[in-house]
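Taken together, the values in this text are just the output of simple stated rules run on the coordinates, not laboratory data. Given the structure is predicted, the values throughout are model-derived calculations rather than measurements. Cβ atoms are built from the backbone, for glycine too; each structure is taken alone.
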Structure 1
Amino acid sequence: MSKENVEKLLFAGGSDKKLRAKYNAIETMDTFVATANGDGFEFNEDELKETLKEEGLSFESSGNPRARDIWLR
């Protein structure tokens, strides 16, 4: 588990619309992390929170369809 894997997911979502849509639809951080781990991005909630904080990003979502401003490019 690592923050590097969090960044890999955030960059992957920044360039892949389908991946981004899949993760944007997830409501809870717990489910988000579980889905990421199932997809091979091994990290925990604390690592996700720390990475988002370092990048000045928030896990909160808005809009319809749901969107998050966490994706890196």
Structure 2
Amino acid sequence: MTYAKNEIMSATDMVRNFSSALSSLTKGENKRIVIVKNNHFEAVMVTVEEYEKMSEAVTILEKIYASTKRQ
């Protein structure tokens, strides 16, 4: 995956600017924020709505995979 510069924050910057990062997500300015610690991607912050969409997609894919294994 590729990330835009404004989607990447260090863990330190996240701690210092959590409110503005959260605001950028809820306003739709960013779809996700990748948190970097010690030069490694450690986490991704998304809205609850986006998380629920991804979780639902995983559930659907798991059901499809399970049904193809049974055949």
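Given structures 1, 2, which gives the highest value for mean count of other Cβ atoms within 10 Å over residues 47-54?
Ranking 1, 2 on mean count of other Cβ atoms within 10 Å over residues 47-54, first place is 1.
Which one of 1, 2 has Rg/Rh (Cα atoms, Kirkwood Rh), as calculated from the coordinates, equal to 1.14?
Computed on structure 2.
Thinking of 1, 2, which structure, once relative contact order in percent (Cα under 8 Å, 6 or more apart) is computed, gives back 44?
It traces back to 1.
Comparing distance in nm of label points 7 Å out along Cα→Cβ at positions 15 and 39 across 1, 2, which structure shows the greatest value?
Comparing 1, 2 by distance in nm of label points 7 Å out along Cα→Cβ at positions 15 and 39, the maximum is at 2.
Once mean count of other Cβ atoms within 10 Å over residues 7-14 is calculated for all of 1, 2, which comes out largest?
Answer by largest value of mean count of other Cβ atoms within 10 Å over residues 7-14: 1.
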